[in-house]
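Got some structures for you, see below.
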Structure I
Amino acid sequence: MVVAEKIFNEEMNMPVVHETLRWYLASRRQGTHAAKTRAEVSGGGVKPWRQKGTGRARAGSIRSPLWRKGGVIFPPKPRDYAYSLPEKVRKLAYRVVLSELYRSGRVKIFEKFSLSQPKTKEGAKFLKEAAVEGKVLVVMGESMPDFERGIRNLKEVRVILEKELNIHDLLNCDWLMLDRSAVAKLEKRLG
């Protein structure tokens with residue numbers, strides 16, 4: 001079986017893979033965390049007691065960060081954690097991970113995925129015949145609803161299209177299964 005030299009023949013480059021994974025995970029962060037400053041907490045518009053003569057510490061608001069029910073000093077605010085990473089670096093990282101999986105013998109390439117019936121039992125049989133176990137990532141060139149229906153309910157099996165492939169899924173799988181059209185598309189995209 002002839003494999004795509006372009007995507008399965010890259011030397012190991014850990015810094016590039018690490019940076020690409022960091023970029024991907026940062027891009028996925030929601031960044032919806034928020035807390036209120038002393039200006040945003042309701043109340044505290046009046047000075048609680050006069051400045052001098054009470055023997056107490058001076059206070060200007062009951063919503064001071066030092067007080068109970070007060071605001072937060074430098075609180076988290078909604079923000080976007082995403083940053084840009086050159087496309088060349090991202091493509092290189094994909095090629096490196098694909099090459100490592102291929103070198104370790106954890107890549108299976110099929111002409112086309114198919115099941116006799118769209119049943120989970122058939123999907124389990126298909127994986128057993130393919131001799132794969134653990135976390136399996138199935139990458140398809142184009143959508144095949146019958147095959148997906150038969151295999152997507154299996155434990156630790158993730159079925160995606162080639163365009164949805166990401167560095168996190170690649171690093172997290174024990175086995176990678178591809179069909180010919182997915183390999184061709186990957187070669188075109190990453191070459």
Structure II
Amino acid sequence: MAHRMEEVTFARDADVVLIPDGYNQLLPEGTRGWVTQVLGGNFTVQLETGRLVRLAAADADAIGKESEIEEVSFDPDAPVDDDQVWSMLRTCYDPEIPLDIVELGLVYGLEIEPSDEGTDVAITMTLTAPGCGMGQVLADDVQSKVESLPGVRAARVELTFEPPWSPERMSEEGRLELGMFW
């Protein structure tokens with residue numbers, strides 16, 4: 001059974017990020033493309049030119065979709081635990097690979113630091129390739145999503161390349177999903 005992509009036309013100008021370069025670009029109203037992936041609320045769209053772009057969930061209306069983003073108020077007394085943060089990290093996706101960053105093995109460390117003013121979260125992660133242009137985009141997505149938890153005052157994301165990422169870091173489920181058997 002062939003995978004069918006949904007054709008879309010941008011109903012308004014929209015800011016997108018070019019994949020894999022990571023550069024911002026303004027797409028004009030009327031631009032046509034095909035949604036190839038919707039993960040973590042963001043859309044990967046292949047344009048008529050063949051280029052891939054990432055449309056943020058906040059701009060879903062530009063292609064006639066609804067945003068999955070829920071507004072959450074900060075509450076310094078709201079509890080934050082490892083499970084909540086790991087669940088939120090599982091909503092962050094590489095726009096080219098249909099796996100979340102946890103299944104890909106990109107998260108190297110997580111520290112939760114509670115205080116009277118709220119909880120700070122420090123995440124150490126890597127990328128599948130050191131020169132990936134989407135690195136800052138992915139790090140910003142991680143920071144934004146973790147900071148959307150009610151008790152999180154601030155999230156800090158540190159990118160590292162030591163040790164370098166390799167497919168062996170992926171979960172068994174992730175390797176099976178991508179058809180990588182060894």
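For the read-out log10 I(q)/I(0) by the Debye sum over Cα atoms at q = 0.10, 0.13, 0.18 Å⁻¹, a value of -0.57, -0.75, -1.17 was computed from one structure; give its label from I, II. Only structure I yields this read-out.
Looking across I, II, the calculation of distance in nm of label points 7 Å out along Cα→Cβ at positions 32 and 80 that yields 1.7 traces back to I.
Here FRET efficiency 1/(1 + (r/R0)^6) of positions 64 and 104 (r between Cβ atoms, R0 = 25 Å, to 0.05) was derived from just one of the structures I, II, and that gives 0.00; the source is I. Taking FRET efficiency 1/(1 + (r/R0)^6) of positions 72 and 136 (r between Cβ atoms, R0 = 30 Å, to 0.05) as the criterion, the top structure among I, II is II, with the largest value.
I have 7.6 for distance in nm of label points 7 Å out along Cα→Cβ at positions 56 and 128, calculated from one of the structures I, II. Which structure is it? Traced to structure I.
Each of I, II could give helix-only ellipticity at 222 nm (-39500 (n - 2.57) for each DSSP H run of 4 or more, over all residues; to 500), but the derived value -11000 comes from I.
Given 0.10 as the derived value for FRET efficiency 1/(1 + (r/R0)^6) of positions 40 and 112 (r between Cβ atoms, R0 = 41 Å, to 0.05), which of the supplied structures I, II does it correspond to? List each step's numbers first, then the result.
Values: I: 0.10; II: 1.00.
Corresponding structure: I.
Using the calculated result 19 for relative contact order in percent (Cα under 8 Å, 6 or more apart), pick out the matching structure from I, II. Matching structure: II.
Quick note: the coordinates plus some simple rules give every number you see, no bench work behind them. From a predicted model like this one, the values you see are computed outputs, not experimental measurements. Cβ atoms are built from the backbone, for glycine too; each structure is taken alone.
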